[in-house]
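Just below sit the structures, each encoded as structure tokens.
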Structure 1
Amino acid sequence: MSRRSFVAGAASVIGAGALVACGDGSSGSAGGSSIVVASVNNGPFMRLKEYVPEFTEKTGISVEFVMLTENDIRSKIQQDASVGGGQFDVVTLGSTDAGPYLDNGWTQPLQPLLDSMDEDAAAEYDAEDLIAANIAAYSSQEKGLAAMPFYGESTMLMYRTDLFEEAGLKMPEEPTWEDVQEFAAALHGPGAGTVGMAIRGKAGYGENMYLFNTIMNAYGGQIADMNWTPGYESPEMAEALEFYKRLQRETGAAEATSNGFTETLNLMSSGGAAIYYDATVAADVFESDDSAIKGKVGYAMSPSGPGKGATQAVGGWGIAVTAGSKAPEAAFDFITWATSKEYVALVAEKEGWLAVPSGSRTSTYATPEYKSVAVYADLVLKSLENVEFEEPAVEDAPYVGNSLPNIPEWSGLGERLGQLLAEYVSADGDTAALQSAAQRAAQQAFDDGGR
């Protein structure tokens with residue numbers, strides 16, 4: 001994939017509504033416009049809303065935010081965008097949604113809009129600085145760039161260096177999953193208030209399945225072969241499932257299947273876990289001033305398995321312009337400002353470098369001020385730059401995307417599989433029975449999707 005064109009085939013124009021940006025990166029006629037942004041209500045986007053007056057002062061464009069929890073905003077966005085309602089001009093999309101939204105004609109292709117920037121605006125925005133793995137994650141295979149990455153993340157291991165030192169253990173920079181299980185078992189002491197491993201167990205395609213799929217890939221499993229025959233009954237899948245169940249039941253919290261991202265993050269940051277495997281953005285929390293474990297955390301790459309390495313996820317949130325937008329020119333001005341170096345510098349100046357959107361721009365990771373507070377910066381960049389997004393499995397696969405397959409069926413299928421996986425762990429279930437149920441669910445989803 002070319003970083004200059006991002007995705008081959010994205011050169012088509014968007015018709016009479018094509019946007020033309022000029023000069024300072026803002027459009028020539030968007031001033032005085034107003035836009036509505038539908039956004040997830042997480043910390044980075046709440047911060048973005050706080051700094052919108054800076055954008056309005058610069059461009060004259062007023063911005064209204066509609067903010068809801070992740071599940072609620074996904075539903076509200078889909079309801080409006082799918083019928084071209086035009087209630088929202090800008091929407092926040094996860095990597096699983098971005099490509100399908102563009103393929104369905106619900107959002108506008110962004111590569112032509114970037115190409116329409118004049119030389120000065122393009123140089124100021126510097127699209128070449130965007131981390132390549134995010135561009136792949138927020139693109140359609142057929143229609144190109146679907147959303148601009150606002151912040152990106154991968155997955156990595158985070159562990160208590162003080163506990164490792166006390167136990168005489170040393171974490172390799174590139175561990176295996178078997179290494180992790182051994183360390184977690186050695187440090188597991190729930191009676192003393194510390195579990196060995198904190199890893200998501202709550203059901204959901206964006207919860208337990210987000211991390212389990214990285215383990216599945218590491219053990220050589222895959223969702224489907226090139227004929228869209230599901231792969232859930234393979235020996236490799238059985239090995240991955242049994243490993244995950246063993247890790248949760250023998251070294252995890254008693255309430256593991258109730259713990260999602262927030263719960264496991266809180267468990268680790270409060271000092272209640274020895275090892276944590278999750279999104280790289282969690283490191284910002286662990287190194288913050290109010291963290292109970294600040295200065296006591298080490299970082300390592302996402303573990304490899306008997307099948308392959310480099311199975312770390314790529315995720316985060318992107319920002320797109322809806323096809324039904326009543327002010328597409330102003331909407332494009334906003335998403336390029338929100339994903340610009342200028343915005344990164346603004347947040348750094350106001351709140352410090354740990355508050356900037358991470359995982360989106362290479363230049364952030366070359367900034368001495370950022371690296372001085374984000375001791376994990378080089379590891380995160382290495383993780384993102386080595387994601388095998390387009391070749392997630394050991395064998396050839398008909399999909400791209402590692403932990404979040406870039407197919408429209410995944411949101412529904414992933415939810416069902418997440419429920420099966422959580423039940424399997426909590427009940428110490430039979431592996432063959434789970435595999436059979438997962439195989440049927442996947443086959444039904446692929447049949448319904450016309451695969």
Structure 2
Amino acid sequence: MPSRTREAIRVAVLADSDTRWKWGALTARRITATSAEPTGFVLRGRATPTARQLAETGVSADAPREVTGVEFLRAVRDAEARGEGYDVLVLALVGGTVRAVLQGLADLGLARRPVIVTGYVGVVYEKLTDGLLLRHGADVVLANSRHDAERFRAVYEGVGAGAGSVVEAALPFLGGAPYAPAAGRDTLVFAAQPSVPATRAERAHVLRRLIGHARLHPGREVLLKLRSKPGEHTTHLEEFPFQKLVRELDPPDNFRLVYGHMGEVLDRTDLLVTVSSTAALEALHRRIPTAPDAILRKMAGIPLGLARAALDHVRELAKDRTDRETGLPWPDDHRVQETVAGLEAEFLAARSAVYATLERQWDALDDRVERAADERVETALARYHAFRTARHVVQTLFDLVGGASVYRKKSPMDRWLRDANTMNQHAVAQSSILQLTGNVLLGGRSTSPFF
């Protein structure tokens with residue numbers, strides 16, 4: 001590779017949404033360590049951002065050029081032919097598209113291949129292995145925390161792939177002034193997502209709760225922060241825009257829908273409630289009072305609901321079931337009695353822990369009280385315990401029912417056991433939660449954005 005000065009580094013960014021453009025452009029600036037603008041490209045597709053959405057990211061004065069994947073590859077090839085080849089390509093894309101571009105770049109056979117950088121925009125909580133394997137082949141895969149870097153390396157090493165590409169780096173858009181209360185200002189912001197919640201009823205419920213809160217607190221400004229206007233594209237489809245649903249309601253004057261740069265909205269925020277992991281990270285970095293795990297609070301209800309259904313099913317089944325070897329009806333069988341009662345006790349303890357810790361967290365947020373270390377990790381521990389307990393409950397009941405459990409047409413137990421094992425693969429149910437929370441309980445510093 002020809003030698004270049006630091007100021008002469010040429011960087012191109014290919015992004016497929018407004019959020020990823022923000023991440024990619026800021027990442028490119030950190031690589032060059034200059035104020036020079038990277039050459040920007042946005043991929044034409046379902047999530048192609050509008051000029052307004054790009055401007056609201058606030059990261060570049062120059063609008064990126066809209067291209068197809070083939071047009072981007074041609075631009076890279078033509079730049080090299082002119083003697084202006086790129087030194088670095090930042091691929092701010094979903095995993096499958098990263099893989100396609102990596103293959104396309106390999107097929108170009110460039111004499112001087114640029115360094116390829118990719119990564120994730122925010123918190124990685126699903127499809128970890130799939131996403132990382134699709135990104136393998138990039139020279140640098142950025143991890144947003146030490147925890148993520150360890151997880152990424154473990155995935156690559158687990159399949160015999162090189163893990164040298166994994167580089168730990170903080171998210172580039174974390175910045176802004178630390179939170180400072182202002183006299184006479186009292187602003188609550190709910191940062192929405194296009195697809196969460198998903199149904200019309202759920203989104204209408206969120207609106208009614210926000211509007212009801214605004215009516216209860218006329219001196220408080222309640223803002224619903226939206227990413228897009230009706231008709232604009234986002235990373236996820238928005239089937240029921242809040243802008244249309246609010247027309248059916250009668251909000252008070254202190255409730256408003258707002259758009260714009262997230263950092264500017266946070267400048268006047270006193271409490272952030274969100275289902276957006278990136279918005280939560282931005283607010284937490286600035287120490288703005290935040291309910292960062294709003295997206296996670298309901299998660300414990302899934303395993304708890306599964307365990308409750310399994311217990312109810314087996315208790316109903318027991319009414320007419322007899323042990324074939326002893327001839328004892330199940331209601332009179334000490335083994336069945338002890339098993340069901342023990343599992344009910346475990347379920348009640350897990351459920352109570354979830355409700356109690358969430359109630360304490362709610363009270364602290366409502367009172368804007370700084371929480372001690374034990375209090376900050378207890379919700380995560382209760383959530384982890386709920387997932388693990390639910391799997392134990394379903395597995396034990398599956399074994400109690402025995403062979404009948406495997407017949408799908410007669411019993412839901414086989415499906416429920418598979419569901420229990422699947423949901424326990426989520427990041428919130430992994431044993432790493434114990435290491436992360438244990439570190440905090442023993443005086444360490446949290447490396448998780450959620451506690």
Structure 3
Amino acid sequence: MPCESTEAAPPEMPLATEGRLFRDTFENAAVGLAHVSPQGQWLRINNMLSETLGYAASELKQLTFQELTHPDDLGEDLTNVQRMLAGEIQRYSMGKRYLHKSGKIVWAQLTVSLIRTPAGDPDYFISVVEDISERKRLELQIQEGRSQNAVIAENLPCGLAVLNGQLEIQYANLTLANTFACSTASLKGAHVSQLYPMPAQALILQHATQALTDEVVRFQKDHQGIDGTTQHLQVTLAPRKTHDGHISGLVMVVDDVSELVRTQNALIASAKMLQHLSQHDPLTGLPNRALFRDSLQQALATARRQLTRLALVFIDLDKFKPVNDRYGHLMGDRVLQEAAARMRQSVRESDSVARIGGDEFVLLLPLVDSEQDAITVALKVRADLAMPMLIDGHEVNISCSGGVALFPDHASDADQLLSLADSAMYRAKRAGSDQVVVFSPP
């Protein structure tokens with residue numbers, strides 16, 4: 001890593017601080033938050049979700065979301081889960097009913113995203129659960145014709161509109177008008193599709209026409225606010241019926257779920273950052289020992305399946321301790337960063353470099369046809385590391401000792417391969433350093 005960029009780079013936030021911020025965000029969020037396994041097990045629950053569902057966190061961890069979902073909503077929920085696991089969608093949002101510990105029904109707005117492992121396998125879901133029971137109660141009252149009170153409608157925290165059979169707006173409350181930056185008078189008589197600009201009008205018309213077939217339709221559609229910010233709107237269209245059951249129009253409820261989306265995005269970003277920090281060396285940015293072992297296991301599985309070779313090269317920096325002793329640990333860190341950058345540039349695109357100790361690195365070479373291929377890469381790394389480093393006006397010279405072991409020539413599993421490459425590296429050290437040694441049986 002060049003010295004200029006190292007000095008200019010802002011200090012990285014410690015992992016402990018990142019973890020505390022993530023925990024504080026998770027535990028104190030104003031909406032229910034949970035991590036859920038791909039099978040539906042509650043893994044982690046915040047205080048608001050426990051309060052919403054009436055269960056202590058320890059009780060919820062003994063249950064699955066399927067057990068607490070109303071039977072009439074479970075099918076849609078599971079379909080969305082399967083589509084997400086299959087990679088068809090990145091997230092989904094739906095209104096659903098949960099079964100409270102007391103036996104009552106809790107209406108909630110559920111938004112779910114999936115976190116995957118570095119290998120791409122499903123790891124856990126992030127679920128954001130907002131209690132909308134009160135809003136649902138009012139919404140259902142209006143839909144069923146039990147409440148036409150204008151005061152209630154005008155003071156709803158969500159946008160509300162009543163449409164006739166031609167999908168023209170007969171009534172719109174102030175919240176809806178403010179959302180779309182217009183007056184309630186200008187909305188009256190307008191076609192519902194005109195709420196959005198032309199590219200989105202066909203989608204709105206499609207959903208509204210579907211709702212006229214006696215179906216409740218929910219969807220999300222972004223909208224550009226008057227201040228230029230993007231609003232994430234959850235739209236519900238429900239049929240409005242006469243006393244004899246005839247569908248006379250629709251009731252539309254528009255809820256701004258921007259805060260929910262922002263919270264979820266922040267949680268996803270925090271989770272990904274924590275995952276990255278837990279798998280990479282903070283000084284050099286290289287994969288750490290844990291991530292390297294995962295990569296090695298995957299590479300071995302591929303090699304066994306395809307009947308190919310792979311190689312490990314252990315690299316230990318020579319003359320590194322004198323640098324620390326003479327110039328101090330800050331200079332030592334700069335040398336390690338520069339060495340890491342050089343190794344990344346030296347290896348092939350298919351290869352990877354990891355830092356597994358103080359001045360110890362390992363190269364994973366998954367595509368080698370012969371022992372000589374691995375030696376060629378190792379010698380290039382050795383030559384590049386031997387070039388003088390100019391850091392803070394000081395010329396620093398180091399070298400390296402390398403040990404090479406191959407699968408399946410020398411070892412058949414990860415632990416044995418690591419041990420033999422390490423052994424070969426120490427043989428290079430004992431032989432005078434600044435050289436590459438291939439493992440050979442004693």
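From 1, 2, 3, which structure was semi-axes √(5λ) of the Cα gyration tensor in Å = 44, 30, 21 calculated on? The correct label is 2. Here the criterion is mean projected area of the Cα convex hull in nm², for residues 138-241 alone, and among 1, 2, 3 the highest value is seen for 2. Calculating distance in nm of label points 7 Å out along Cα→Cβ at positions 290 and 314 for structures 1, 2, 3 picks out 2 as the one with the greatest value. For the structures shown (1, 2, 3), distance in nm of label points 7 Å out along Cα→Cβ at positions 218 and 338 is largest in 2.
Quick note: the coordinates plus some simple rules give every number you see, no bench work behind them. This is a predicted model, so every value here is computed, not measured. Cβ atoms are built from the backbone, for glycine too; each structure is taken alone.
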